[in-house]
Structure I
Amino acid sequence: MSNQKGGVGKTTTSVNLAAALSMHGQRVLVVDLDPQGNASTALATDHRAGTPSVYQVLVDDLALASIVKPVPDMPGLFCAPATLDLAGAEIELVPMVGRETRLKRALAAFESMEFDYIFIDCPPSLGLLTVNAMAAAQEVLIPIQCEYYALEGLSQLLQNVELVRVHLNQTLALSTILLTMYDGRTRLASQVADEVRSHFGDTVLDSVIPRSVRLSEAPSYGQSVMTYDPGSSGAMAYMEAAREIAYRAATVADGS
């Protein structure tokens, strides 16, 4: 889950797609790679200073299995938390051997639990943490907000995806773009949506995430919007997006 622009709904998308898929019976892990730890907060997973986190996995070779925690009241949903220590990891990783693939190796050794989906919530930057995520992932999902400047910086992100694909992870692909913060009352939103669809075609999900107060409120209660207000427009939109993603995955698995 990547976009170096902040405020595009990246963490909201990670958390709510993961929750929606787990409610459909899938086993889902969210790996929080953002030092702010917002995904950990939204999933009610402890990430206070001193808590074993993704930082120790990347820097100290701690086993991923030792930090993964089940999300309360959400069977099948798990979180590997981030702490503020991760902010220093960008610098601490620089002299390390295989610095770009430390998360990939940690996930490869993580065989004690099998997951249908693993979401990696990247920080809003294109540094070593994001490179680690891309080196470990099979697919990149980019949330794009339906606002002015939405496509600004996107070419740099796509360049980075291509660089990682060529040098570190040949299976990496931009598989999904999700339009977020859509306000149907404005012409701008529909113009941005049309522009994104004309650029990226079938990569863009049909589902669109609306602007929603409930989506903003849910994390402060340590919940996804799925449990905070399942009947809200935001919850239903993410549920529909999750169905689309699951359908695409099944289609790929069937080879059709």
Structure II
Amino acid sequence: MSFDLASVSTFIFDLDGVIWRGQAPVVGAVASLATLRAAGRKCLFATNNSSRPPDFYAQKLRDLGIAAAPSDVVTSATATALHLSRHMTRGFSVYLIGEEGIAGALEDIGARVVRDEAIESVDCVVVGIDREFSYAKLNRAQQFLLRGAVFIATNRDATFPLENGVSPGTGSIVAAVATATGREPISMGKPDPQMLLAILESENLAPQQAAMIGDRLDTDIACANRAGIGAIFVATGVTPMPVAREAQGEQRADLFFEDLPALCAALGL
């Protein structure tokens, strides 16, 4: 099925590498979102970053001059909490390698988050971004998983972009835990389509009415293709344009743009 850009009423943006890099906005992003909204397009946000809750990202967007409410933002942490709320009994115990975004999302669904308590087992181990990750945390997660805990990863991004380079992402931590246990996790973030399918349901959108805009082929673009919506690549993040144009299969985008102003230009805006 061919992709018709003009039929898209809702654009779903990745954040890191598309809207901002670290604390700095991507050039042209703020003006482009204003242009799209002025033309009647809805702009939502989906990020694999689990470190903060949706209201943090909404405030960061507003600080950049982009109107956003917490309900406009879906994170891998909220997707993880949604999955567990549907598959676990309220009050389940979870050993968390992660930061406040995923901790808050888990507590909001009634999970008992275990950190330093001396207990023998938990129901599941959740791994998100943790900039204080340590050997001790790896060892604790290993012991719980070897005793049969469910293994959940908020996402498997190996790196994430900063203003002047990249830093290790959740996927690097997940890989350490997987290697230590010989187990592979259930992954909630992109490229798993759960976040995008939840947006389609909540916004009452047909797939052809939505498009994901991202800079990563293995997460953003693959996720869009798995969800059956438009896949738009922008070369403002971690993937160079020549690499994107050579991609095949689920990592192949429908459209390619150097940046968001180029997308607006393609729409005649």
Discussion item. Given 14.9, 44 as the derived value for Rg and Dmax of the Cα atoms in Å, for residues 167-222 alone, which of the supplied structures I, II does it correspond to?
Written reply: I
Worksheet entry | Origin of the value -12000, where helix-only ellipticity at 222 nm (-39500 (n - 2.57) for each DSSP H run of 4 or more, over all residues; to 500) was derived from one of I, II | I
Discussion item. Given 18.4 as the derived value for mean count of other Cβ atoms within 10 Å over residues 47-54, which of the supplied structures I, II does it correspond to?
Written reply: I
Worksheet item: So distance in nm of label points 7 Å out along Cα→Cβ at positions 119 and 151, computed for just one structure, reads 2.1; which one of I, II is that?
Response: II
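Tell me which structure, out of I, II, gives 4.0 once distance in nm of label points 7 Å out along Cα→Cβ at positions 31 and 191 is calculated. Let's see the in-between values first.
Working: I: 4.0; II: 3.5.
Among I, II, the structure yielding 4.0 for distance in nm of label points 7 Å out along Cα→Cβ at positions 31 and 191 is I.
Using relative contact order in percent (Cα under 8 Å, 6 or more apart), single out the structure from I, II with the greatest value.
Values: I: 23; II: 20.
Of structures I, II, the maximum of relative contact order in percent (Cα under 8 Å, 6 or more apart) occurs in I.
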Worksheet item: Which of I, II yields 18.5, 61 for Rg and Dmax of the Cα atoms in Å, as computed?
Response: II
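Readers should treat all values here as calculations from the given coordinates under stated rules, not as data from a laboratory. This structure is a prediction, so every number in the text was calculated from the model and none was measured. Cβ atoms are built from the backbone, for glycine too; each structure is taken alone.
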